Structure 1
Amino acid sequence: MVVLDIRTEVTKDDAPTRSIKTQINLIDGDISNAFDEGFVTGDLTKLVDFHQTQVDKGQQIIKDNLEALKSLYELITANEKDLDS
């Protein structure tokens, strides 16, 4: 997985799905957004804060997972040093 893709989609009756999408490239850090007009000036503006909260949570999860991997690596390498002694 190289890109974290976060979408908030709204479907009502037979109307087309409207969405706001954020993509975060986990390698180079580029962030791109695509908004349906309803999220910017229309009836869906209240959902922008919800979407941003999901983006923030996604970024925190990635950060926490990287910290966990780092800790695991440090634990493994410390144990290897102990075994070699």
Structure 2
Amino acid sequence: MGAILTARLTPELQSRLDAFSANRHISRSTIVKAALVRYLEEEEHEQDALTVGAAYFGKYASGEGDLSTTYKSRLKQKLRGRQREQTTS
């Protein structure tokens, strides 16, 4: 025999469970077990955003791992380079 689980239900949820059980001629325990199995299966198969987008993250990467920490100096270098191009043209 399996473990016994106690859950506190709101009065509304209790009424809905009782009505559903009576209409379908299924025990409340069977309904709750089926709902729990369904919930766990859905949650176990749900992937987080990182897993879903893994194929796209870094797809256009430069291969340089410090871009987030050196962006200001890189931007200054590019701007200086453009200024030099404009003055030599």
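Here, each number is a calculation from the coordinates, and none is a lab measurement. Keep in mind it's a predicted model, so treat the numbers as computed, not measured. Cβ atoms are built from the backbone, for glycine too; each structure is taken alone.
A few points about this structure:
- Which of 1, 2 yields -17500 [helix-only ellipticity at 222 nm (-39500 (n - 2.57) for each DSSP H run of 4 or more, over all residues; to 500), calculated]: 1
- Which of 1, 2 yields 7.5 [mean projected area of the Cα convex hull in nm², calculated]: 1
- Looking at mean count of other Cβ atoms within 10 Å over residues 5-12 for structures 1, 2, the greatest value goes to 1.
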